[in-house]
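Values in this text are rule-based calculations from the coordinates and carry no lab data. Here the structure is a predicted model, which is why all the values come from computation and not from measurement. Cβ atoms are built from the backbone, for glycine too; each structure is taken alone.
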Structure P
Amino acid sequence: NPVFLLFTDAEEAGLLGAEAFTAEHPWARQVGVTVNLEARGTSGPSLLFETSENNAWLIKAYAKAVSRPLASSLFFQIYRNMPNSTDLSVFKRNNIPGLNLAFVDHSVYYHTPLDDLNHLDPGSLQHQGDTALALVRKLADMDLRQPAHGNAVYSDLLGLTVLWWPEPWTVPLAMVISLLLLAVTVSLVRAGQVSIRSIGWGLLAWFAGILISVLFSIGFMWVARKLTGTQSPWYAYPLPMRLALWSGALLVGEGIAILFSRRAQFWGLGLGAWLWWAILSTASAFMLPAVSVYFLAPAGIAALGLIIVRFTGLRYKASAAQAACIAGALTAGLFWMQLALLLERVMGFGIFPVIMSALALTVSTLMPFFINTSRSKRWPLRVLAAAAAVMLVSTVAALTAPHYSEKRPRPLNIIHFEDRDAGTAHWVAVSFSGDLPDALRRAGRFIDKSEGVFPWSIGPCFVAKAEALAVPAPELVRISEESVNGERIVKTRLRSPREGNGITLIVSKKASLKAINMEGKPISFSSNTDREKYWYFGCVNPPRDGCNVEIHLGDNNPVEVMILDESFGLSAGGETLIQARAPLAVPCRDGDKTMILRHDKL
């Protein structure tokens, strides 16, 4: 197969490069599969985080081709339920299969001036290139005309290989594993080594451990945020917060195990935990098969080990049974601790209940080993004391460490915003961390404003008065108006006389909007009435003479609209604020902007 190298831009503005290629380029009709390269950070290994549907053949190719894989069907499941889009989304809409690769460490640099070549890890670039090249070589020699149907359930194993199976196998696998664990349980009950009551206490202990761990993380983060006065006290130095959460999960798990040890004992805690894993394996197999590998693999290893021990001569050796449980626990740690680290790197500790759940699931498999044994009655208390000490020290470090640093500055945009019809001009500081540097607050004389100054809501922000600029406002020029088949069609032209970088038509959702075309192309929009009050139709880098917009309305009622003119960077007078923001804060996403708004009515 021939190989095309496609470089697109304007992805953030609306996947415009990919849309242009698939809609207008003759090569688009020849594409059989796409390997899309992304980054959500500046370091880390190349992660296969998304594929098209019916991905079993793609995963098989990936597993055979890539020497250092990092992939999971969990990411595939998460991403297909998120509103995010990449260039691959455009190819998927055009029924072109593909794989999406990205490195995601140091995501705090993502969409900031620090997302540059100086901060790019050459190792990440190399791994991304190695992975892409291996895939292209494999796919170039495959018949892409009739790809097979069906999805896969998959995960890498420490970057060494890929464990995968066809999705239809998932439910039978879950049933077999559950039956094996149930058989071990029945056998041990009949042999008198464990009672049903002990197993019941073990089931309760497992549930209590997970629930209390999550509640603990919520309370811990609430206190940390209150004491530090910031929403992200871990931002500059995440290691202390990581140690606090990890040791907290261990502390809660061991505390629950000790509390239930007399009633549940070793086998009650062990079987209680693995029976829960069997339940989760079966439930995920039916409802979310892509996620099931995280439950099936540990439960399967534990079930296999316990069956071998129970129904062979090894059943007379207590150490053999413990080894089987340890094998399952190690497998759980391999999957869930790696996941906890990855989630932290991608999303930060903002999703701490999810991260704590992953840690608690791992700790739950260790509960039987946290109770007193005849050999060492002090062992559990020593582990408990060590976990408490680590948590105490790391908590103090997390609460006293600087919230931001030059290497990990806070994301903060400054906007010059004018509402020409209201006659107002403001500096607006949009802080994604929820707080403002003291130097910037003093330099601009910012005050807190809960509702913001924009007609649309962006949440709480910081506002200061600014001087109005001597530049023309954006225009919505009427060209014609007619009625066709009961629709009112208004032809207009959006213009930015000051030649801004973008211009947006904002339409109230109270309008009976039927269709809208920009430069002759229909623009899709949702007719649902959600928490947003407006539709936004933007033109990036508009022509000097403006952007032609054709608006179709269902009635003759007046329609309130706004025209927003935007340009990157700040006007004169913004230099002082930029200097006050540095060095512990940087612009992010769209960055600093100058925005001028006008109101109109059709």
Structure Q
Amino acid sequence: MRAILALTLPIVVLGSAIPTPRPAEPPPTISLNDNLEPAGSLVDGTLELHLELREGEWHVLGPDRPAARVLAFAASGQTASIPAPLIRVPLGTTVHVTITNPLDSTLVVHGLASRRVTGMDSLVVPAGTTRDVRFDADAEGTYYYWGTTTGVAFDDRGYEDSQLTGAFVVDPVEGAQDDRIMIITAWADSRDEEGNPDLWREFLMINGRPWPYTERLTYTMGDTVRWRLINGSWAPHPMHLHGFYFRIDARGDLAQDTLYWPAQRRMAVTELMTPGETMALTWSPDRPGGWIFHCHLNWHVIPNPQLGPERESREQRIAHVLYGNPHHSAENHVVEGMGGLMMAMNIRPSADWQPDRRARRQLRLFVQSDTIPADSVRRFTYVLQEGERPPAYDSLRALASTIVLRKGEPTSIWVHNRTLEPTQVHWHGLEIDSYFDGVTGVGGYEDSPTPPIMPGDSFEVRVTPPRAGSFMYHTHVNDIFQQRSGLYGALVVLEPEDQWDPEHDRIFLIGSDPTDFPILNGRYEHEPLVLRTGTDYRFRLMNITMGGPALEIWLVEDGAPIRWMPLAKDGFDLPRWQRKRTRATQRVSIGETYDFAVRVPREAQLALELRRGGGRLVARQEVVVRDPATESGAAQ
């Protein structure tokens, strides 16, 4: 018995000494930062800020949805946030930043430095250490700082360290203006077969959220709205504002910011931001309702991927993106069928606002298709009725009809949907009422939201253009499928006294074919364009491709650009001091239009070339310039 007790006692003691394992605690939740409150403590001209690198759970699709595990910066005493804490100080402030890295990878931080220097130093924070940096905020503008734990370049961050970007704003000494700061970032939760970010699994955010979870802003008609934008992602983004022009006040990057003088400022509805670029803009709404601001690279506003148990298979994901999710509501397309880089604004009406109820010129536009929904290669097009009879149901065009309106003329465009799919039309660049802007789910008013145009139905669009210029129109429902199948076209607004003259008004509209290849005026092959010497022409350049943000149009002789004079950007006339003859090369990003005056004094063999940003030729049309006197003499 003793032997048994002696033998069992150590076993009992040993068993009682085994600790009960505790489940690993999940990392803390990362908060979302709307860049409203600067971080740190500003005392006697010095900002003291302590940042810490942390790993956390980021609920990118909302607090009740599965989280992603990424890295984020936290200010002392605060939760980690995406974007990183805002640094905002008056010009001349001394900035002292201390950074703690408790993780097991070396952290390198860029952008915490003065700007009026030959080269900015980076701050290296080895694993398990704390380092600090002190510098003067010596240049006004919109800047940023960014970090990496993987030793890659700024636009190669795609995974756990992709959200380590924060705004750094230097205000004038007299104080900050009332503005908002938006940081664009990107993240992928997996890699493709070549080890690159899987773009089918790409998330694109504004201040840490993709649409429809982005912040909804509210303004009142007549407000002055100021935004600062920072492209902290790996991709270019042509940013487009529906319904209103914005004034570009500054453009910059990590190292410098160019604040434009009044004579340098320009107006736009779309502006391209390449990776690492910044922009400051101002606009003022003069019509009420719901509006959106988004990237016009269509692949950047597709529905968000799902995480966790809701994650789709790759095949499902591709099918839903290319052809639309059958479970999405057409009435709420912009919320259910879009995602990524987009945000919405609600504009409250002024006390004296009234809708325009004047009698209108009548146009009829037909949405046509040539096959059944199961045919994934079917074509779509817009056909404008000419004469008394509607176009035949099988009437299709290589390029949609050009719509010609007149400045100040009230017009109704009845859009008839003859296809088997819901659709809507966005009138790109036109200053139009929200209800007619074509965005189902956001557009319109609280008691009358913009509806989809269902199969067999029609919708009246009312517009009174306030300015002459070059614009576009295109689908705004299931656009990956519908737009690259042909639902886009050119729209020109003339001065009241002008007549449409396609001989001297030349449209060059770049679209995409069903494979996303850029095509010029709906065709792959082009007949020579004949011009006359000493004659004034207006070239209207437009880009409504699915994925060509850096396309360029050149007008060349023997491979060298000739000269032309810019007239307008996005339909807004340039002031006379910005109309200077220049080399005939122009980058036309997605959603942009440019007008140029072309006059060739002598006979010549020219070519209009469509090229990618790197210079690779995509399309070419011969341009033959002939002397009318020589032609008439030869005829005699």
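A value of 19.5, 57 was derived for Rg and Dmax of the Cα atoms in Å, for residues 284-403 alone; which structure in P, Q was it taken from? This figure was derived from Q.
Looking at relative contact order in percent (Cα under 8 Å, 6 or more apart) for structures P, Q, the greatest value goes to P.
A value of -1500 was computed for helix-only ellipticity at 222 nm (-39500 (n - 2.57) for each DSSP H run of 4 or more, over all residues; to 500); which of P, Q is the source structure? So the calculation was done on Q.
If FRET efficiency 1/(1 + (r/R0)^6) of positions 196 and 260 (r between Cβ atoms, R0 = 41 Å, to 0.05) is calculated from each of P, Q, which structure is the one that comes out at 1.00? Computing FRET efficiency 1/(1 + (r/R0)^6) of positions 196 and 260 (r between Cβ atoms, R0 = 41 Å, to 0.05) on every structure in P, Q gives 1.00 only for P. In this comparison of P, Q, the computed figure 0.90 for FRET efficiency 1/(1 + (r/R0)^6) of positions 244 and 380 (r between Cβ atoms, R0 = 30 Å, to 0.05) is attributed to P.
With Kirkwood radius over Cα pairs in Å computed over the structures P, Q, the top value is the one for P, the highest of the group.
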